[in-house]
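There are structures below to look over.
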Structure P
């Protein structure tokens, strides 16, 4: 009787230093970026609160708010403030779209490898396209 059992694949944990060489599937990338975008929104929460407060308090504070985005504040130039706002736009859009993806997968209970792959690609592409469009508007390209 011949030995017909085959060797089972060996799975091992990878070290953080190997993460750059490891090729994640799109669903893994979306998962990591979902966490990164949530952390970024949390870290930039004081900036969001300042933007909201400065934009709705009075006309004078709104003019100062606009001046920060064009001329800058302190040692930070205006383009850097716009770049931070653009990062915040990406974080919000990606987090929202990935959250809707997770809710949709939870509600339909139809989780397959192909569906996870395609919905992850839709999440990545749509968040990047919307971020580019809103970034172009933020930087005055249209």
Structure Q
């Protein structure tokens, strides 16, 4: 089983891509799409200084694994990996990598979007925004 939650800096996009090419079924890969989520410097409430990311780790790992496995069963998909970081992050730092490999770009792009939407909705990962003015608040995205 792939580990999906990491402390900041524990895994790189190069690590993830290198592992994809070592898979037994890597010969089926004709397209790879990547979503990289980064800390945005603006929110609806003001200028962001940093984010704190926490997760209900045991449940989050299980749900991320479930999403990846379900999406890997779609036609033309070889691999789906979601790697989310926890800890404290400055503006511009990477929070998540979602990587989808498959035979053709059409299926890969569709599954990438579904993977991003599902992890945001289904996985207990919590984001606290700390603004430059000192105000802080938890952002609600997780809904299940």
Structure R
């Protein structure tokens, strides 16, 4: 008889811990952003919009997170490919070639992604990385 696979799963509590760490990095630098955490299917687990953040960042943060988990790589990697001249990447469904989306990988398993929008792209990436560090 076939065995069921076992896998780690992202919890709401972990998503909140990551968002809190990301928010701390944003506040420390006086940046206002939207922080979004999605599961391994790209579905929203947690989202927060800091006071004063542009409304468009609500959608952009989610798209960055979905792109990071869909392509199993940081959106910065997609940005670098486009910057390098491979603009065809911009035509791939769900590709967001803008820094700020990072997959959440634990023990080699992709659990979801964190997406940040509202500051510059490198700043969004810095905030997302701070969120990942909350996992240890």
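Just so it is clear, none of the values below were taken in a lab; they were calculated from the coordinates. It should be emphasised that the depicted structure is a prediction, and the values quoted were computed from it without experimental measurement. Cβ atoms are built from the backbone, for glycine too; each structure is taken alone.
Figure out for me which of the structures P, Q, R the number 2.1 belongs to, where distance in nm of label points 7 Å out along Cα→Cβ at positions 58 and 122 was derived from the coordinates. Walk me through the numbers before you get to the answer.
On the way: P: 4.9; Q: 2.1; R: 3.1.
Source structure: Q.
Which of P, Q, R yields -13000 for helix-only ellipticity at 222 nm (-39500 (n - 2.57) for each DSSP H run of 4 or more, over all residues; to 500), as computed? Don't skip to the end; give the middle numbers.
Numbers: P: -24000; Q: -10000; R: -13000.
Derived from R, not from the others.
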